[in-house]
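Asker: As structure tokens, here come the structures.
Just so it is clear, none of the values below were taken in a lab; they were calculated from the coordinates. Note that the structure is a prediction, hence the values are computed from the model and not measured. Cβ atoms are built from the backbone, for glycine too; each structure is taken alone.
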Structure I
Amino acid sequence: MRFGLSYPGPDPETRVSGGFWLRRWVRRYGLLAAVVALAVLPLTVRGTSCGQDLDFHLQNWMEVQHAWQQGVVYPRWDASANFGAGEPRFVFYPPLSRMLGAALGSLLPWSWVPFAFVTLALLGSGWSLRRMAAEWMSEDVAQLAACLYVVNPYLLFVVYERGAMAELLAAMWMPLVVLYGLRRSERRSRRMPSFVALALVIAALWLTNAPAATMGCYLLAAVVAVTAVREQRWTLVGRAAAGTALALALAGFWLLPAIWEQRWVQIERALGPLMRVKDSFLFGYAPLQSVPAEEALDLAYHNQVLRTASWVGVALLAAMLLAALLARRQRSPLWMPLVAAAAAIAALQFRASAFAWRLLPEMRYLQFPWRWLLVLGMIVAVLAGLALRNRIESRRGSAAAFGVVLVVACGMALLAARVFWQPCDEEDNIPAQMAALRDGGFPGTDEYTPRDADNDRVETGLPAVRVLGTANAEESSDDHAPWGADAQQEIPASVTVQRWRVEDYEAVVTSPRPGYAVLRLLAYPVWRVRRNRVAVAERPQRDDGLLVIPVMPGVNRIEVRWARTPDAWAGDALSLAALAVTLAFAWKGRRRLYDGNFRYHDRNAGG
């Protein structure tokens, strides 16, 4: 009889060579790796594609890495926004994509980071869909479905034309929502209950991209509801509810402050003109004659992006109909819930669904109806896999299917290079972004601007501290241009900046008379301001939103630090409690798995 504390491995006689494991890896993932290589080939040939959101993500990555260099592990303040005056962007924007980009920027030259990010995200997306599909089909067919997911036109549109890196990363979690939401048995998840795995996936979605997380939760509700009604499996509803509740608690350290502190910023500006659902239904172009001449350029660009997204939507809807018809005879339990979800997505693309966008919670923050094509691309890939499930059983059939997928991948790579790829302007390329971070900072983001502030009136090239006779002196009128110095408002004070770091600022102001120290820092309720170690509660408000601190004659030691507010403490406590629950269930599942393997090993040892 053999006993041991480790998982019983194979006997020496049954161990296989390293060549076997290599062949097995190539069989499972070789085609996927080749397809991902084809998908990113335009980035190696033509260089970085400067999609519409790439500069935003580059700024996030660089700013987080800059904060890490100053010892701030989890920054909440974007110090380079608004030309050095900052904004609370990281309170509201989920952390996973910016953390991954910053980590890659710490290891690689910045010119390589977008390529590395896209490659990792596509590999992760293919892996997750293969893992989901393998629950209901063979490994070879699951790999084919994963390849189709990676090169579906919407995902390449996200990579090349939109540059929406967080949404791209969220594509990795979406198939796992279906896997753990509909998994029939715990046979493959004995280490961890499915509701806990589902909670981890949904939490990862929320910590990656909020619009994708909203879609993921609605997708989960739809497929679980359809499956529960058809198969009378009401335990799925309990699993989905418990998993979602645990997921929201796990993400509480970010989610709770992001919800609570929306009252402190102009979050409604995220839904301005051309950013509303009603502006972006498929082929719903707005005529250029309907706007003033100065807005016509933005509208023309919006119409161009909408035209591309609309044709991508048409292609995916046609592919979905064909795949659904071919997969219908397979009698898979996946067919009905996925087709129902696809039908709902199709309906949401047209203006007749406007009432649903108004009634369903948080849907308006998706901004563009065609964001749902991220989910539709996954559904098309899975339905295509179901359609092929019994058609490539032979080795010749598998080889032919693999060849077709490679041809499709080549065609999609050519489409990405010729249609979706975007050239970089001089101010948008990576060296220009690095120079802006080093020299003066970036423009701010409207929806993260503190309330009662106007980020268009923040001047460029401001010193760290100015001492003025009145709080509102020397404000910019618009477009970040200064009024020009007013000698009567300037106080000849001595300013010594002792510390100017992310979330921690300190300066000594020696003033000959009373005045106001205006810091190159946007006021925000989280700041804790002290002058000569005494809290300064009453502070004047400037129209541009810069922080104003009254100073007295003599030496004034000014300290401004980011403070932990009750919503942040509550979010951390909620996440820690949820993490304890998650670890408890994971430990219980691991113990159950170990005990079962131990008994099996003991029985077969001849004792």
Structure II
Amino acid sequence: MRRPPAAPTFGSAGMSSRISPPPSRARRTQGLADSTFDLLVIGGGVTGAATARDAALRGMRVALVEKDDFGSGTSSRSSRLIHGGLRYLEHGHLHLVFEASRERRLLLRLAPHLVRPLGFVWPVYQGARVPRWKLAAGLTLYDGLALFRNVRAHERLSRPQVLAHEPRLRAEGLQGGARYFDAATDDARLTLANVLGASEAGAVVMNHAAVRALCFDGGRVCGATVVDGPTGSELSVFARAVVNATGPWSDEIRRLDRNDAAPVVRGSKGVHIAVRRERIGNREALTLLSPVDGRVYFVIPAGPLAIVGTTETATRAHPDEVRATQADVQYLLDSANAFFPGARLAREDVVSAWAGIRPLAASAYQGRGGANSASREHVVSRSHSGVIGISGGKLTTFRVMAADVVDAVERELRLGHRRPATAKLPLPGGDLGPLAVERSAALEALGSGGTLAQADHLVGAYGSRWREVAELWRERPELSRPVDGELPYLAAEAVHAARFELAQTLGDVLVRRTKLAFQTADHGAAAALAIGEALARELGWSGEQLEAQLRDYSREAERIFHVDAAEEPASANQRPPAQRAAS
């Protein structure tokens, strides 16, 4: 086994040394073909990325492949929260709340740029399913399960105090409420940070590389046949152990292992909408009970927008094609208008709407409660051929899930157990100084044309590595220009995404390295050409290739953000074949 890399060293100001770009795609492709790995991880969502990082830090030779882009599935379509799971208390999932609360505390320290404290107001109205006494008891237990080490203890609020915090809330029937703390994150960039951490620990990581088949030796899995997306070429990747971390696609990989494999994942669709925050007027986040069905949902500040979500409904849509429907959007609009009647939100106020599938473990469903009461506990399994699978879980607990998977790999390979380093080692960019100092330095680097919003964005997205972006506009001053009139993104970020963050397509940049696609009504179409030209220079695209990228992005945006009239169930002959869909 390879020795683990040394922990990074920091200078007197707490800054990491200059980071080298990852190996070129050609070098990584060659590395996949020429090596035998200890572990091949299939699936580049947050769980697969964290598994690759954990295993590499324990000294294993690791490969990670993802059929689309890192975090392109559920890991970029969440509520963008790192939370203890207050609503899970209602279903008695105390262990999960304790575990998630611990992970929230760790991530606030290990990735302070990507995981930031967020205050929540929970108003209580007359006749609510959760009365004030029950909410107070639940929040006391919530603080206790966090060992009273949350950002701040909850506080009970009177009716006037609730309205002082959120003056545009509906006053009629309001009895009081409470304020508590969780944390917000950028889900796609949190996933990417784990990918980059895996790469810097020695893993070979590859996006746009689909698994077409598994390889076997004497009935035991020994790798996979992988198709390189940009070239269409096939290569065999050999490994002593294989992990299936493909989330909603898990059963497709299981069928590559054994074509009659029983399903282990039950998908639940979650839909979010984004509207202009000024329309709602929320100051912080809110936890609310929908008057439609009593389900908990959130209104979350996200820069100039407010995110409203989420739904939780059964779906038969294939994960590649899941989208919001008009009924989903109307449910969220009705739910928001019930508490913010002055907003008068209508369909035309929706900037974007998107859907993801929660890959809940089938064994987690209890009784008749459906997905809403299904446990978010994760399950690690092993197939007869030796494929190790992970199902269930939630974004907040990705590090624990990864550690459990790597423990299983160690047992499979009969290796001595090593404690994961991920509980102490900051994620890339997490080794930064005080946020106020970093923002000030970034604002100074931006010069006279820079804004506080741009500085805050740079530090929030890249942490201590915002300086790598600044170096690009120092080399080419034209890269300091904004790519959108209202949003803080700079042209330099497109170049940085290609050079340092493994971006290969326009969608990689517009949807996942930035949030432009979510934050604009045209889903980034107006900025696509400028970003495409920056990427073309960096990646060597021809004019024809740039045109193809623009067309491909238009289709990708339509696939993700189009709102369907009604959900179309995916029949067996409509679903993409496992060879193409396997991530």
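Asker: Thinking of I, II, which structure, once distance in nm of label points 7 Å out along Cα→Cβ at positions 433 and 465 is computed, gives back 2.1?
Answerer: Source structure: II.
Asker: Suppose you compute distance in nm of label points 7 Å out along Cα→Cβ at positions 41 and 177 for every structure in I, II: which one lands on 3.2?
Answerer: I
Asker: Also, quick follow-up: For structures I, II, calculate Kirkwood radius over Cα pairs in Å and state which one comes out highest.
Answerer: I
Asker: For helix-only ellipticity at 222 nm (-39500 (n - 2.57) for each DSSP H run of 4 or more, over all residues; to 500), the calculated result is -16500, so let me know which of I, II that is.
Answerer: Label of the originating structure: I.
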